[in-house]
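What follows are several structures.
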Structure P
Amino acid sequence: MPNPAYCRPAAYAAFAAQLPHIETTPGLFRAACAIAQHELQATNTCQSETAIQQLVDAICGRIHTPNIDAKLAHLHDVLFDVNGFAGNMEDYYDAANSYVPEVLRTHRGLPITLVLIYKCVAEGLGLAVHGINAPGHFLAEVEYRDSNSPIDLPSVPMYVDPFYDGSLLTEEDVYNRIGQATGQVIPPTPEWLTRATGRQWLSRMLANLQAVFANSGRERDLFAMQELQALLDAQAA
């Protein structure tokens with residue numbers, strides 16, 4: 001592994017260590033936390049994992065049924081009503097919105113970091129959640145199966161937007177939200193509803209930070225994110 005010229009070595013090493021595991025939720029989460037370690041040197045991934053577990057425990061303490069609707073109701077109440085997780089619309093281009101440990105602290109972030117937190121907490125409740133790699137606006141997909149449905153029936157996708165207080169979206173709503181984010185008329189196509197791989201998830205997070213640092217003239221931080229992207233690309237080769 002080459003030594004980084006710009007990225008903080010501890011962040012670079014932590015990111016590299018998780019690359020074999022990024023298609024798992026814990027590996028993806030730890031790699032995302034490693035990105036934040038470049039700027040937030042005091043960041044402790046174990047503390048972030050503890051914060052996730054505390055949210056899971058708070059929700060589990062309320063649930064007394066395996067019913068998926070009950071799990072979702074308490075999940076959304078704890079995350080969005082009690083803790084107030086939401087998009088940072090006042091300072092959207094602040095780099096901190098891309099740092100998972102900071103989003104856990106402030107409860108404000110970008111769609112992609114909020115979806116990752118939502119995914120981690122939801123999976124702690126036994127729910128299956130995926131990131132939707134939609135252009136302009138990252139979303140969550142919950143594999144939903146009505147508790148009264150036969151077990152052999154496939155689940156149906158339920159779309160969630162943690163950036164807007166966990167609002168539930170129909171497929172048509174998703175296309176409208178993509179159109180609002182991109183300023184384009186989006187024809188309905190399954191391509192925009194593709195689930196993100198861990199690699200795509202991290203690459204998009206790094207691209208967001210590169211855009212922020214380029215626009216703010218933070219060249220060394222821009223180059224640091226490019227080094228992490230190169231590491232990610234090399235692991236796929």
Structure Q
Amino acid sequence: MPEFSQNDLKQAAGARAAALLTDGMIVGLGSGSTATLAVKEIGRRVKEGLKIVGVPTSEQTGQLARQLGIPLSDLTEHEQIDITIDGADEVELGTLNLIKGRGGALLREKLVASASERLVIVVDESKLVDQLAVRDAIPTEVVPFGWRTTAKRLRRIGARISPRLNPDGQMFVTDGGHYILDCWFDDVRTAATFEQELDAVVGLVEHGLFIGITTEVIVGTGQGIRLMTPRQ
């Protein structure tokens with residue numbers, strides 16, 4: 001059996017997702033390495049004649065889409081999105097709840113995902129987990145003003161805080177002008193409990209838990225493409 005690299009698996013998942021698009025769709029364009037591969041495939045299809053309008057979830061994705069010739073708009077012009085194709089840092093088996101935000105675009109990603117009739121997540125099999133937040137941190141996007149007091153509130157609910165930094169040691173700033181605090185939890189809870197606790201933290205703009213909004217996941221595996229939908 002041939003060996004497939006992680007990039008091969010991501011490429012296969014991204015291509016399968018891009019194949020779902022049809023003329024006239026308003027399409028959310030995700031951020032991150034796997035979503036970038038999907039956007040490039042969408043750009044190839046647009047060049048061949050596919051007529052869609054993209055709504056990018058980050059400035060980086062928007063720049064790539066423009067280079068590829070994908071017509072762009074935003075949520076002001078299109079409040080309803082037909083389908084969004086995005087990646088994830090973790091996908092919880094069964095529920096298909098997600099952790100997103102390693103790339104720092106979680107707020108815009110969630111705004112676009114929440115406006116979408118269909119949220120298609122593309123990942124390789126390394127992203128599948130039995131329970132969220134056991135392996136990875138939950139990214140939180142916080143207001144710069146008073147961010148240390150926000151961090152203190154996060155510690156009160158059991159978080160170990162790591163401020164997201166740029167290579168130069170300065171605070172990473174999101175497209176929305178916010179900071180990212182990555183939160184690890186030793187006391188693992190359900191995704192719904194995490195969501196409830198994080199939503200109550202003053203100064204926190206958004207978190208990387210995407211609960212109950214994924215319609216399907218396309219997984220690139222060494223054995224081929226695996227399609228997953230939430231268990232009812």
Structure R
Amino acid sequence: MQRRIALVTGANRGIGFAIAAELHGRGLQVVVTARDEQEAGRAAARIGPDVRAEALDVTDPESVTTAAKRVGPVDVLVCNAGVLLDGGHDPLSTPLDLVEQTFAVNLLGGWRVAQAFIPPMVRNGWGRVVFISSGTGAFSNGLFVGAPGYSVSKTAVNGLTTMLAQQTSGTGVLVNAVNPGIARTRMMPDATREPKDVAIEIADVALLPDTGPSGIFLRGERQLPW
């Protein structure tokens with residue numbers, strides 16, 4: 001049986017890199033993507049000699065289209081690329097240009113990549129899509145006012161997840177969102193949890209069985225309310 005192919009956005013460092021390494025360790029053929037092709041290449045080489053690297057800027061339609069053509073159909077898509085630009089602001093003071101930039105990456109970037117890679121999954125009758133979301137965007141937690149653009153962008157990602165799950169229902173494609181919690185990355189340098197521990201939970205969702213759920217929000221094995 002052919003190896004499943006997994007593509008991870010923003011995989012040159014942090015949680016994205018850890019997810020790519022974990023999926024590779026589980027036997028998948030992994031495509032590491034990042035805006036900078038050289039950074040993607042260095043990250044891929046750190047994981048293994050058989051790991052592929054591709055330039056993919058989720059904010060650039062041409063970049064996404066080119067990457068989709070070069071890579072071809074994938075079985076697993078992890079939309080991990082994200083930014084947190086307005087930390088320390090509140091909804092009445094946050095610069096809206098930062099909010100626009102945040103939405104361009106966190107929501108529209110993932111949406112653009114989904115439009116490029118999910119239709120071939122549907123045609124092939126099998127696929128797994130994971131959006132990296134956040135508890136800061138969950139109404140059940142209460143949106144975090146200390147990074148309002150980031151929080152609302154993740155609320156929108158959750159909404160997109162439910163719509164894509166509905167659109168792909170019955171096709172063999174499962175679409176879910178994951179709250180990874182706080183892990184030590186450039187975005188959260190003071191966190192204590194390691195990205196590799198988060199990656200294990202995300203890889204589990206990326207490899208759900210055919211009887212697995214779609215259109216839900218997960219933290220480890222626990223389903224979270226939106």
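Among the shown structures P, Q, R, from which was the value 4.3 of distance in nm of label points 7 Å out along Cα→Cβ at positions 91 and 123 calculated?
Details: P: 3.0; Q: 0.6; R: 4.3.
Value 4.3 for distance in nm of label points 7 Å out along Cα→Cβ at positions 91 and 123 corresponds to R out of P, Q, R.
Quick check: -8500 is what I get for helix-only ellipticity at 222 nm (-39500 (n - 2.57) for each DSSP H run of 4 or more, over all residues; to 500), calculated from one of P, Q, R. Which structure matches?
Numbers: P: -15500; Q: -8500; R: -13500.
Structure of origin is Q.
None of the figures in this text is laboratory data; all of them are computed from the coordinates on show. All of these numbers come straight from a predicted model, not from anything done at the bench. Cβ atoms are built from the backbone, for glycine too; each structure is taken alone.
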